[in-house]
Structures are given as C-alpha cells and as structure tokens.
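Before anything else, here is the set of structures, which you'll find just below.
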Structure 1
Amino acid sequence: MIFDRHIHSGEELRAMLLELESQYGVQPIIYATKVTYHLYIADEFSDYPLWIREVWFSPDECGKYNWTFWQYTNREKLEGYSGDEEFIDMNVFCGTREEFYEYNWTP
C-alpha cells in the first residue's frame, strides 16, 4: 500500500511539474529535503534541477544528490538585513557564474 502511494505521489508531482512548465515556459526547480528526495525524487526526476535542503550534512559536492542549489542553513543572520524575520536561508549554487546566469537571474 505504501509503495502504491509513493508511485501515485510521483505521478502527481510529474503532472504538476509539467503543468508549471507549460504555464510559465521554464523548467521548475524541485525543492526537497533529503527525506523527500529519497521518497519521491531520486531516480525519477533527474531531468529537473534540484534545490536540496540539508542543514545537518554536506551533500557531497555536487555528486550524490546531483543538486543545483543547496540550502545549508535557515538560521543565518545577515548584516544589513532589515526584514521581519530574525533569520534568513543561505544557499550555494553548484556551477559556474555563467551557468547561474543561464537561469536569467541577476545577482
């Protein structure tokens, strides 16, 4: 029964990703914890960029999880930040500056 539920969840995620890509014209990035990655993402969604949230351990350079972004903390304090939240997330990009700019983001 649990196995069937995981397959169903994977199918739902695939449908959602395809709909998002259709609506926005860009491939979505999957944001997942290590547990969620192993339950639903691994082996089935390697064609999507992965934003892994792992605050306790390093996810082995860019290899083990094939991640594009890694959120390594959610409790950073940044000098000059004046938002409502006490802490902010901190992330790393696995790639070159040129590869980062391919996402059409600006620093």
Structure 2
Amino acid sequence: MDRSKIEDLVRQIYKTRTSNDLAAVLNLFGDNALFHMAGASGPGRVAARAEGQQNISDLMSAMISAWEWIDHQILDVLIDGHNAAVRYRARMRFVPTQAVV
C-alpha cells in the first residue's frame, strides 16, 4: 500500500471512530494490524496496545463503550513505511458520567 492510501485509510479509521460503530471501525483493520495509543499528557493519561483483529476488537469495544466521540481534529499523520502515527484532538463524552472532555 502506498503512502497516500495509508493516509487515506488512517483518516477513514478516525472518521469512522466518530460514528461510535464498532463493526464499521473493525472493518478497517486488517487481520494482523497493530493498534497502539500512546496517550496524552495531563490527567487521564491513557495508553493501550492491541495486536491482531481479536485483540483490537476487544480494545475498541471497551473504548467505544466508555468513550463516545463527539468530534475530532487530526493534527498530524506521520507515515514511515507501513507504519502510521496520528496526533489528534478530540471532544469525547465519558459514558459512565456523561462528562464531556
């Protein structure tokens, strides 16, 4: 897959994540995909890593259950070979308390 297709796929994953539709998000990950969330600074720092379709499904299911994405803005997409990293900003609702962050 060339660089522009990787970037298009990454942007589609983030756009689809805003739908909070687990099945639609998972359809965009390959069987051997690796998902790594490095986290953000400050309180509520979150980091996660999942490899393979089932592990990504489990992680995404937990994330979507806990966090409803309201909107997002991709700040940077960095691509190195077949690896991509994204820096983004998002407004989310923590479902258990309905708090928006």
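Since every read-out is calculated from the coordinates, none of them should be taken as a lab result. Quantities reported herein were computed from a predicted structural model and do not represent experimental measurements. Cβ atoms are built from the backbone, for glycine too; each structure is taken alone.
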Next item on the list: Determine which structure produced the value 17 for relative contact order in percent (Cα under 8 Å, 6 or more apart), calculated from the coordinates; the candidates are 1, 2.
Entry: 1
Notebook entry, point to check: Here distance in nm of label points 7 Å out along Cα→Cβ at positions 48 and 72 was calculated and came to 2.5; which of the structures 1, 2 was it taken from?
Noted result: 1
Next item on the list: Work out volume of the Cα convex hull per residue in Å³ for each of structures 1, 2, then name the structure with the largest result.
Entry: 1
Notebook entry, point to check: Which structure, out of 1, 2, was helix-only ellipticity at 222 nm (-39500 (n - 2.57) for each DSSP H run of 4 or more, over all residues; to 500) calculated from, if the result is -10500?
Noted result: 2
Margin query: Between 1, 2, which one scores greatest on distance in nm of label points 7 Å out along Cα→Cβ at positions 56 and 80?
Written below: 1
